[in-house]
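A.B. asks: Quick heads-up: structures coming right below.
Derivation of every value follows stated rules applied to the coordinates shown; laboratory data play no part. This structure is a prediction, so every number in the text was calculated from the model and none was measured. Cβ atoms are built from the backbone, for glycine too; each structure is taken alone.
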Structure 1
Amino acid sequence: MKNGDDVVTRVAVASLLDDFYPPAIRSALLSRERFRSRYGFQVDVQVSFGDTGVSVSRSSLFSGIRTVLKDPKERPDIKDQVGNIWRVEVINAEFGRTKLSRDERSLLLPDFWMLLEDADARLSNLERVATDLNLPAAARFYWKKKLSSDPLDDEQVDELHEDVKDTPVHVARRISTEVEEGHSSFESLVPRSARYFDRLAGECAQETALDPYVQSELTAHIAELIAWNAIEGVKLALLLSAHSSVPPKIDLDRASSTELQTIYEDLEEKGDRLSQLGAIELGLSILDRHPQLEAAIIGMIEQIRDDDAEAANSRFRLLSALAVLVDGEVSRAKILADKPPFWRRLATIAQASLIERCIQSFPIDVGSFTEWAHSGRGQQFYLQTLCDLRLEPKWMPDFISPDQLKAEFIGRIANAAQRHKDKITSRAIEELTLSEAEGSIRRQMHFPMPFFPGPLEGGITPETPLPPELASSIDEALSKESIDWKSFVELINSALIFKLDPKFADQAVKALQRAKHYLKQGAEKGSLFHVFSGLASVAAVTRSPQLAQELRVLIRRTKAAGAIDVTAENLFRIGMVAAASHPELDEWCEYVGEWATELAYSVLTCDEATRLHSHVRCLCSIVPELWTTLGRAEAALAAASR
């Protein structure tokens, strides 16, 4: 291509960018070095300093910093966006620490040691920062190679700063600082970086399941954390305790007896709930070797036992709200869209727990925060979880509730105590975890909640087989000639707890056909909703498209008879659960589309249509393939909601 052609091409591309592309896409394209190099674009961005209202061009700022680092006696001037003159001054040349000054005002700048002339100084600073923040080995090697030859250019400086920011240590410090200063934001609480979540939870291949991931990548990730820092590494590893298989992978032998006690006492005093749970499970397994942990373990168990999940200031309520906030924001921003649901939840619950750890020592109005979190990202979390059922059909969005979280924690502690009862020599812990005495955790175990799947178990088939007597009872109930809503109760109650033979779904299909797809509302309020919802779960976990289809007929027939007490929004939810009977994307999209379209063309109030319209549009943003099957429903709901 000739020079003249180059100019014409650059002008044409620049015109297209300016006239036809929205700012977000323009910014994304111009942030790519290959794109800029190909078309000869040079980008100079504005650098802002928090909420000070001051911004300067990056090129002039970095030029001034290079000048003063080369000669600390210099005081170069730079203009801000409104023409005010600021001086660049050195604070500490060794670390490349500088500031901007104007009259009596000064603004501290990040360390710019990567612009130092001395290569040894650059490399020693890299090692210091990398060790402090636990920058991964691959990133250290990359930057060591870059910094060995010359100071970084402007874009490389930004790239390095972003790399450093994408570490859990840096994010935790930023959250703590902002909360202490009385402000925070989605961007601080939930980094917009897949790389960050890889560093938080360990990198995960796209096609994998929980057990192989824990045994391989996660075990290696935890080992690297502890090799970095025996105390802080263990604390970061405990954030990953969303499943009981994780804490046993945390090797505490690298920590001295004193360090171990420090970890446990710190967790008892100011730890997040999830890390406390992991520490309890891990502590019970080593209590015979480390009896000095007894007091801290008892203290953490009692905190969990005494935390009223329904109370306004409950830590379980805070964890629930944070999990909704983080997972909803990750879904909205499509940060981890290509990851398996179990891994995304591992990472987002770890981030929620990291936030909880950072903020729990500050006065937080949990009630107001919960309302803010749910209003901001509740819908996104809820619908994302319903979409996840296609791949992992056993974990429902309702299971993030504070009372279910507590029930799961209590169940896991009881299971850990039973597993390691031969190592429990403490009478106090034995009474707290193994007995049925007043005040023991077992007194708070109420079937079936502690036995429901955890957030990482949506794709795991339960190991517990259906008890023979229960299987016989279900078989008898579904084989009767006369069928009512109670005929399905035992099957429904077993679906998420026991390993369920698909034959029971087939029996449910035949039972519905014998009942001519009509069930009367029971005396108990909401009985039909629980039956419809439960049958949807049975269809999902047994992957029974036949039962999902019979459920559609059942609801249609019941609505036609005017005998239904289920809201349109709950019917929408039931359809999303039943759709998980189709693990293949195309078939799932078709079922969701048919269900939503039928609902959209039914009699709806304006408020119902508005809410369903919002759900449909959100669903399509999560799974764009749904536009092909939800188009008619979206149009009908849009018209009905006007």
Structure 2
Amino acid sequence: MSQALNVTQKLIKDHLLEGEMEPGKEIGIRIDQTLTQDATGTLVMLELEAMGLDRAKTEVSVQYVDHNLLQTDFKNADDHLFLQSAAKKFGLWYSRPGNGVSHPVHMERFGVPGKSMVGSDSHTPASGSMGMLALGAGGLDVAFAIAGEPLYFSMPKVLGVKLSGKLPDWVSAKDVVLEMLRRYDVKGCRGMIIEYYGEGLKNLSAMDRHVIANMGTELGATTTVFPADDEIRIFLRAQKREQDFVEILPDEGAEYDLHDEIVLDDLIPLIACPSSPGNVVPVSEVAGKPVSQVVLGSSANPGLRDFWIVGAIMEGRMAHSDLSFDINPTSRQLIQNLAGSGQFQNLIASGGRFHQSGCMGCIGMGQAPATNMISLRTMPRNFPGRSGTADDKVFLCSPETLAAAALTGKITDPRDLEKLYNITYPQYKPLEEEVINTQLLVAPPEDGSEEELVKGPNIMSLPVLEPVKQKYKVPVLLKMGDNISTDEILRAGAVVLPYRSNIPAISKWAFSVIDESYHDRAMEAKESHGGHIVVAGENYAQGSSREHAAIAPKYLGQVAVVAKSYARIGWQNLVNFGVVPLEFTDHNDYERIDKGDVIRIEGLDHALENNEPVVLINETKNEEYAVSYEKLSERQKWIVRKGGVINYFKEKNIHTKGEKERPLR
């Protein structure tokens, strides 16, 4: 009798090309779809060019433009033209600027239950809401998937979260994932896939599930998975794609490696305080704090319900005069459907400031809050400075909690609106059939081989990266704490992100949130010592998948990172660009090493080749620290030694004297 499988196991088994489904072991899976967005996609397209790809080998690949929408000069506009030309050349769909945020648009137009997808955006797991195996990754991993190569990652444990009951009034899907963050914080689900199951699912729509799956990334999870059940059939029917529905449910008797349970009836309004998605408390604990801005929208609350409910609460009322009420519509399609419901007019009449469809304030692309003032957002992240304001005070909340603050001008438990304004909780009824808008989706041509890539003056070819050497004697340029995010390693926002296709230029902003002198000191260390290292605590490089946080420091001479532990995508990006991710064998050594210490490493390349120990010799303090790289697979050790996966790809079928061939597959 065959083993009863959960949904995660079914999806991985159906796509498994290499390895075994044993937690902790590296596996390689076939990828059916890819998603790229413009903040990371320009590098992906440059990587495809460097690889010499003729055409995408996936079933569907889509290039979205949803992050860098502000055109304050030529850079973003040039990149849009470059991405459109690359989509034609390599055979990708192209979602034009203003069409909408990638994750919900992909669910509506391209997502298919049972398919696998990798995206160069860390919130790609949002599509797990409809029974897909959807993973975020660095751009290089996505480029290789587009080229037909497997996606490699360590087989995670599966955390089964049983849902029962029904959400009470004034509580919604955002509060479900905030409850998970209250329990697990931003690193508690590393090495796991979260799979939700149970009777409570029948009370969560596809877009409710999207909210939960999207922010599973903030828990550190590899991805989040939901079954494909009748709710997903209803969603696809509304999108006029019911023919794409495939039922995928856990087998009776399916088991999970780890277990948890949420009784939906027991949930209350929650809020994540500055400056971490894991800093979650009941809204009532921080009620009364004055609010200067509220921002509705983004990939974390993208559904029609999320906008409708705020419009219904605001009907006949004005937003408080002391705050700015900003609205990021998810897509043009959403605006059309919202307008048909009448809630669009309510939002406008209440003082809402509508912005174009896209990520916008979520990535610091406009809507930066005022100095030292509180901003409430339905977005997925509130890392320091991500909003565009250095000393920001960003809280993450549900649309209901946002609406309450919009009315009162202060953080307010939305349940209090019943007595404050005599508001009965609005009951949303999903549309049976939505207005479909595909006007800004451009299909790839049958043959793009003659297409020329359109490169503006800010688009530079990828720099050549050096392979690992045997000996290093390098300084420690930074010592950082726990949970350092990619926003702190390479900041986002309207000033920096336009340089994402120009590595020398964007590298000037590396670690600037932490230490503005890093770039100059790194260049000096590269000249005088041949490079440098940095030291960090737990969960280094959490957050966004942007690989600039690896390639920019590598370009500046970063040899290695030495940390207590890493976030999955950040760790993989270091490998992909030839930065050695080392871990302290004894965490007490983290306390002994300091910024400015000179570290000697002997025989590093030889050690990686032969699986031998690596010891850091602190010449400043006359100490030694044992470090580990045991989480690297044999394939990854080869990649690091070559100086990154592109160098490795170019050599994968070349026999070099004294070396064994190690193909990618």
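A.B. asks: Tell me which of 1, 2 gives 40 when you compute percent of Cα pairs over 30 Å apart, for residues 82-329 alone.
C.D. replies: Here the read-out was taken from 1.
A.B. asks: Turning to a different aspect of this structure: Which structure, out of 1, 2, was Rg and Dmax of the Cα atoms in Å calculated from, if the result is 24.0, 80?
C.D. replies: Going through each structure in turn, the value belongs to 2.
A.B. asks: Now, a different point. Assuming 23.9 is mean count of other Cβ atoms within 10 Å over residues 58-65 as calculated from a single structure, say which of 1, 2 it is. Don't jump to the answer; show the numbers that get you there.
C.D. replies: On the way: 1: 19.1; 2: 23.9.
It traces back to 2.
A.B. asks: May I pose another question? In terms of mean count of other Cβ atoms within 10 Å over residues 274-281, which of structures 1, 2 is highest?
C.D. replies: 1
A.B. asks: Relative contact order in percent (Cα under 8 Å, 6 or more apart) computed as 14: which structure among 1, 2?
C.D. replies: Going label by label, the one that fits is 2.
A.B. asks: Out of 1, 2, which one gives -8000 for helix-only ellipticity at 222 nm (-39500 (n - 2.57) for each DSSP H run of 4 or more, over all residues; to 500) as computed from the coordinates?
C.D. replies: This value belongs to structure 2.
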